[in-house]
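S.K.: Structures incoming, each one as structure tokens.
The numbers here are math on the coordinates, done by the rules we state, and not lab data. What you are looking at is a predicted structure, and each value in this text was computed from that prediction instead of being measured. Cβ atoms are built from the backbone, for glycine too; each structure is taken alone.
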Structure P
Amino acid sequence: MLDVGANDGPFARQLREAGYHGRIVSFEPQAAAYEALCRAAAADPLWECRNVALGVDEGEVALNIAANSSSSSLLEMSPLHVASAPESAYVGREQVSIQRLDSLAGELGIAEATVYLKVDVQGFELDVLRGAGAALERAVLVEAELSLVPLYKGAPRFEEVLNYLAELGFGVLSLEPVFIDPADGRLLQVDGILGRSGRPT
């Protein structure tokens, strides 16, 4: 399990509670969230944490820190997002490291693994996927946060991410609503799980 955008580890904890006992590698660039993530994983020998953002480019980038932590992003937040969830407004910035997942593939042993790739990076999903060729080649499932409207400036739309994954042979297995505008009930964001055609899921 590659847990990209782990925050303080809720997804990995849910996996353990659901009975998954295999290896987890969690990636989280935000300093405070990473510290909490490490505490959560400390007693689990098969849960590894990496303090890095993932994308296409490599180097140092500015991460926008949200008041609720989980909405932090490398992208500027749209007014619609702030209006729909005021607790997500940005309150600061910090410099973080960014790498391609491909550049870590060797040390992570991805070429010999069966991969479930989960990507929850607040509008940066397509960049992560474009830097994750080796992991996508080994992936049987991809889980990604998908926006139906612009929530972060420059972020891809729902169909852009789906089309990119479709070209690699992934089709939609399920979609779950995760963010609804409280003002009018409009669906803003879903969590999608996609599986590769012709491979066991």
Structure Q
Amino acid sequence: MSLSSPKDWPNSRLIAECLNGNQQAWHMLVERYKNLIYSVPLKYGAPPQDAADIFQAVCLDLFNELPRIRDADAIQGWLVRVASNKCYHWKRNQTAHPQEWDESRMENISENGPAAAEMLVGLQREQIVRDAIEQLPPRCRQMISLLFFEHPPLPYSEVAARLSLARGSIGFIRGRCLRRLRKILEEKGF
């Protein structure tokens, strides 16, 4: 089977192509992990602008470390640790009195700490859900996004207006989209 599209390439090939100067491979590597990386600062309570800065810093570290990555399949854990470290330092800088920052929080980003493993599992599960949502047809993606990712939650009348649907059809279409999402997640072993 030929993996012609960078979207289908395994991490090892993406990294090799990045090291050969393939900009499309770099774009795909960042695209593959952008939600994972960005979710870490959000979990630490960073506002969107700071989360974006942390995201960029993690991507810069990734770019600089590409030649030294030995296990391409361990990149997810590496990204979470790097993002967590950057969040820790961000959080320390946000605290009015850094000495009051609880140093035990460092266990959250320790490579072997139980909190780090728990955080990685949670982030991986979130990534699986995001990937599954991306596989839905466009209308289902929009519906799921509007119903479950808007804050504050939107009323059905607003969702119906945005999707140009009758308000009464939202529940039926939502159910159909959730069944599709469940099927994709089950296929992924979720």
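S.K.: Of the structures P, Q, report the one carrying the highest value of Rg/Rh (Cα atoms, Kirkwood Rh).
M.R.: If we compare Rg/Rh (Cα atoms, Kirkwood Rh) over P, Q, the biggest value is for Q.
S.K.: If you rank structures P, Q by mean count of other Cβ atoms within 10 Å over residues 76-83, which sits at the top with the largest value?
M.R.: Q
S.K.: With distance in nm of label points 7 Å out along Cα→Cβ at positions 20 and 132 derived from the coordinates and found to be 1.2, which of P, Q does the value describe?
M.R.: Checking each candidate, the match is P.
S.K.: Here log10 I(q)/I(0) by the Debye sum over Cα atoms at q = 0.17, 0.24 Å⁻¹, for residues 84-155 alone was calculated and came to -0.81, -0.98; which of the structures P, Q was it taken from?
M.R.: This value belongs to structure Q.
S.K.: For which of P, Q does helix-only ellipticity at 222 nm (-39500 (n - 2.57) for each DSSP H run of 4 or more, over all residues; to 500), calculated from the coordinates, equal -7500?
M.R.: Attributed to the structure labelled P.
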